[in-house]
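Got some structures for you, see below.
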Structure I
Amino acid sequence: MLVPAILLAVVTIATKVLTGYLAARRAGIGEAGRWRAGFALTPRGEFSIVIAGLAVAAGVDRSLAALATAYVLITIIAGPLLSRLPDTRAFAAWTKRRQAERRWRQKAATA
């Protein structure tokens, strides 16, 4: 159950980061804040475990509870770690380069 949980966590973390990033960009938040907003959405709650437990009690495959538990634990651990990334020097340098490249492309497109 660990490999499917990891794959599920990677996919959902990527979609949460993208959603948070795009929403923050639309709100006019700076680059680091956009990433921070996306990373802040990654942890999933224990409510997912409760729902999986109810499903198992209703007759759904018992492995669903193990999958939900592993998935929630992965995202709960990864969330706070990922949300600290925008505060690192390397990430700040990367976002500055990215913004400069984006501005250069916009200037080239309008010229």
Structure II
Amino acid sequence: MIEAAWLPAFALTLAIEVPLVAAWAPRGQRLVIAGIAAAAQACTHPVAWLAVLDAQLGWWTVEVAVVVVEASFYLAAGDLRWRAPAAALLANAASAWAGLACWSA
């Protein structure tokens, strides 16, 4: 079961990653890519949370896997091309840093 801290962590992830990924999209696709980014988060965040909580995988391993999966969403869904992996990496780095800052304080 996902603990009570998951929902605020997920909200923080959405608030940080969706606008960052959308900013990397061409102007005409930003709203679509924002929706795709939110869907990607909805798929990866609970799985990543549980994998780290259950100590099935290390935190870095989970983050790398999440970047790869989310970049795949962005590549498949929009005209991001080379920007897809960069957007996924930047967005995940930003939200991971924010999460660590919030929950380790």
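Given that volume of the Cα convex hull per residue in Å³, derived from a single structure, equals 87, which label among I, II identifies that structure?
II
Supply the structure label, taken from I, II, corresponding to relative contact order in percent (Cα under 8 Å, 6 or more apart) with the calculated value 34. Could the numbers behind the result be given before it?
Values: I: 31; II: 34.
Working through the options, I get structure II.
Computed from the coordinates by the stated procedures, all read-outs in this text should not be read as laboratory data. This structure is a prediction, so every number in the text was calculated from the model and none was measured.
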